[in-house]
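Following are the structures in question.
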Structure P
Amino acid sequence: MHTVVVGGHSRNIGKTSVVAGIIAALPQFPWTAVKITQHGHGICSASQEPCECAIDLPDCPFAIDEEQDRDGTSDTARFLNAGARRSLWVRTPQGALVTAMCAFHQAIAGETHVIIESNSVMEFLQPDLYLFVLNPAVEDFKDSARRFLPRADACIVWVPDQPACPAELTSFIRRRLESVESV
């Protein structure tokens, strides 16, 4: 299995657009796309309000859902719309991603190319490529981002009116994945 992880310094900085751009720019790879969301105390980590990403299942401290709607507006639907074969949404309480890792590995077993939007998954994976998104318009810099930034293979400065996966980035990713596949 070949894995690409796309992380970034904060929320709402363009990570989903970069993932969708990579999927669209490299259709020769049969992508399974994964979005990992961690929430705190029943509150969405992105909006800071109660939402469907907050799970409240006492017997199961995580949820893994497979997106089916290619025409939807969710991040996982955007991955399918960009050309992903499969799209998964992994949700856990903040700091509890470890509880989902066994089921997550089972969910992606047999896949050849997995692209994951997350910083925290870097604690559990050694991907073939870790891309780090920076958005100069957002000052916040998450602790998890600081922790994993030194492991980044490349940093991407997100500019909303530019291509999500410019030609140089597409070539870089293609070369890296092809070199890993030839080993």
Structure Q
Amino acid sequence: MTTGPNFAGLANRDTRLVVADLFRTAEKSVVIAGYAVYQGQKVFEALAQRMCTIPDLQARMYLDIQRGRDTSAASEIERRFARRFRETQWPAGVRLPEVYYDPRSLSPDRTDCAALHAKCIVVDRQAVFVSSDNFTEAAQVNNIELGSTLRSPIISDRICRLFEQLTAAGLLKPVFRS
């Protein structure tokens, strides 16, 4: 699947349609790993609706918190990220997903700093979408991006286990936990 401008001879599909279709099919779990999230209320609308329809649906996000040039304490940057996510990136009135991040991203020492740069969605440990897209309106609709959707319980489970093991080892820290 490719996304980007449509023109004769090339069939593109907006990433937002692929992502929304994946979210609408979720029955048990959704795992999301992403680097940048902007205009998240639009991007995550179908997931939020699905979480309302299926109250037991488990949604976990592994997101990057970026320090940039901010010299604030890591706990303050995390607190601001949590508030911004809750207030501007997640649809209002819907229970929050679990959100985790790599605390190394907030290291003030640039040589120790890391980014959670993975970009994928896993639904019900059956389907996986791996893409170059960030969770932004531009990436979902306007940019030229590449992505692939696979129906593979083996690959899907492996991705989920990776994030579960990183979390269990304390390498990923919760922002929100259910």
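Values quoted throughout were computed directly from the atomic coordinates according to the rules given, and no laboratory measurement underlies them. Not measured: the values here are computed from a predicted model. Cβ atoms are built from the backbone, for glycine too; each structure is taken alone.
Of note:
- Of the structures P, Q, the one that 1.2 was derived from, the read-out being distance in nm of label points 7 Å out along Cα→Cβ at positions 75 and 91: P
- When distance in nm of label points 7 Å out along Cα→Cβ at positions 123 and 139 is calculated for each of structures P, Q, structure P comes out greatest.
- If relative contact order in percent (Cα under 8 Å, 6 or more apart) is computed and equals 35, the structure in P, Q: P
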